[in-house]
Structure P
Amino acid sequence: MKNRRDFLTSAAAGLTTALSARRVLGANDRLTGAFIGVGTMGSENLKVALEQSVRVGAVCDVYQPHLERAAAMVRRQGGAAKEVKDFREILADRSIDFVCVSTPDHWHPYMMVEACKAGKDVYVEKPACVVVEEGQKMVAAARKYNRVVQAGTWQRSGDHFQRACEMVRTVVLGKVTACKTWMYQNLAQAGIGNPPEGRPPAGLDWDLWLGPAPERPFQPNRFGVYPNAYSYFRFFWDYAGGILTDSGIHMIDTAHMALGDAMPSAAAAFGGKLWLGDDS
């Protein structure tokens with residue numbers, strides 16, 4: 001696999017050509033979606049979509065147990081979804097109108113850009129990207145190919161959050177001069193532990209899971225996608241930005257929603273790993 005910088009460069013260069021034109025739909029046609037990444041969050045997105053009678057044409061994951069579980073969910077609702085390991089097969093399928101991208105964070109930008117090029121509308125899970133420059137490429141792709149793109153910040157849909165934001169906008173609280181948000185966890189010092197490197201579990205294409213991230217041997221915490229466990233991959237810079245870009249993003253986004261602020265003119269960060277003894 002290419003390194004991250006080369007991967008993003010090639011994705012940006014590819015903006016000059018579209019893989020396919022958008023299908024023209026009649027007024028009575030139903031859209032068909034595909035779900036890429038059907039682990040914990042992807043399965044939840046799929047579950048909600050099925051409850052809303054969304055037609056699911058395909059599910060995609062590099063881990064066979066996740067793929068089989070997602071396909072079974074569709075069958076239980078009376079549908080039939082193709083099981084696909086490589087997302088590029090999804091993007092080449094002209095019967096798919098939109099995709100829901102719920103992969104680990106480091107895959108979001110490339111998949112979203114390629115989906116736009118392929119004429120698909122996109123729901124991409126938060127955080128939409130890991131670094132600002134990736135986000136700029138994503139916005140450029142959505143505009144160039146005139147796609148509908150939504151980021152997965154579910155919290156915006158909560159009635160209580162909407163009412164709170166309306167209170168701020170209607171000056172019920174008076175003039176807001178400062179706003180603070182926070183996200184913290186009280187973890188044991190052992191954290192997620194220090195498991196050794198080893199062989200990937202059966203049914204996992206580790207190379208495809210890594211994708212644009214640096215090549216590394218399989219390590220359980222770096223994969224970190226297991227039943228009844230938090231997604232540990234989020235604690236590694238190669239794939240994500242930790243708790244801040246996972247859960248903290250909701251708190252920051254709600255402040256933006258309430259105050260209507262644009263992008264900040266500057267940002268600062270400080271801190272260190274002062275307590276945990278794990279390998280994250």
Structure Q
Amino acid sequence: MLPGMAAKPSIAIVGPGNLGSALALSLREAGFTIEAVIARGRGESLTKAQRLAQQVGAKASVASTTIRAQLIWFCVPDSEIAHAAVTFARESSWQGKVALHSSGALSSDELDALRRRGASVASVHPLMTFVRGSRPSLAGVPFAIEGDAAAVQAGRRIVRDLGGKPYSIRKEDKSAYHAWGTFASPLLTALLAATENVAGLARVNRRDGVRRMMPILRQTLENYAKLGGPNAFSGPIVRGDVDTVRRHSRVLRDLPAACEVYAALARSALRYLPARNKTALKRILDSAKD
């Protein structure tokens with residue numbers, strides 16, 4: 001922590017989107033004072049900021065406002081972090097302050113404009129998904145942290161107060177870390193969306209398809225968490241059931257995109273998971289491309 005900074009510093013949230021809103025609400029519940037919720041501009045962004053500010057007892061403002069909070073947390077899209085840092089560097093005094101951003105892919109160097117003005121900076125990223133209409137608990141969520149020593153210390157303390165689990169990450173590992181997170185949630189969602197379309201081949205509508213596959217999805221995740229990938233893996237590939245995989249490949253030709261997903265995941269299974277008749281299965285998957 002920086003000299004003179006309170007154990008629970010006042011915080012300004014820049015960006016009232018899904019992540020910024022979830023953080024602001026969780027921080028407030030953890031006993032932090034949210035001094036301001038700052039919109040990227042007027043219009044819809046400012047309307048969101050005003051709504052969130054009312055919920056957390058803060059004031060809403062736009063980016064040109066002087067920031068009085070001790071800690072500023074940037075929750076803007078990755079492409080806007082460096083620009084936001086340059087903008088705010090002109091508007092406020094940064095000596096003795098901490099600036100954080102929550103990009104999973106980018107390092108703390110995106111806030112270098114504020115570092116040059118005296119701020120201690122860090123990236124603090126929760127390995128969690130934030131979407132409209134859902135507010136996940138941060139208890140037990142891992143937060144990857146890197147940056148200047150004082151900002152890292154402040155970030156770790158805040159994460160613990162939120163019930164999260166802070167851990168260190170190297171700057172050069174951020175892209176791989178974010179790719180890992182993308183596999184764990186957005187691409188998993190993409191797989192589930194493809195799965196809905198495959199249900200249609202079996203003449204099951206979307207709503208029924210989602211409802212009917214939830215039990216197997218839940219059990220699969222439970223098996224994976226408890227037993228690990230190899231022991232949770234079931235189905236025709238682990239059995240080496242060549243005829244069934246051939247049938248799948250044929251019927252999925254009516255859904256070319258889903259067929260590509262199936263083949264890619266099946267090849268991944270042949271590489272990383274137990275399977276019989278690997279050579280024959282690979283031959284079928286390769287022929288599906290033709």
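Nothing in this text is a laboratory measurement; each read-out follows from the coordinates by a stated rule. Please read all numbers here as calculations on a predicted model, not as lab measurements. Cβ atoms are built from the backbone, for glycine too; each structure is taken alone.
One of P, Q was used to calculate helix-only ellipticity at 222 nm (-39500 (n - 2.57) for each DSSP H run of 4 or more, over all residues; to 500), giving -10000; which?
Computed on structure P.
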**Fill in**
Calculated from one of P, Q, log10 I(q)/I(0) by the Debye sum over Cα atoms at q = 0.15 Å⁻¹ reads -1.28, and the structure in question is P
**Message:** Quick check on the output: 11 is relative contact order in percent (Cα under 8 Å, 6 or more apart), derived from one of P, Q. Which one produced it?
**Reply:** Q
**Asked** Which structure, out of P, Q, was FRET efficiency 1/(1 + (r/R0)^6) of positions 169 and 249 (r between Cβ atoms, R0 = 30 Å, to 0.05) derived from, given a value of 0.15?
**Response** Q
**Asked** Of structures P, Q, which gives 1.00 when FRET efficiency 1/(1 + (r/R0)^6) of positions 129 and 153 (r between Cβ atoms, R0 = 25 Å, to 0.05) is computed from the coordinates?
**Response** P
**Message:** When Cα extents along the principal axes in Å, for residues 49-200 alone is computed for each of P, Q, which one produces 58, 36, 29?
**Reply:** Q
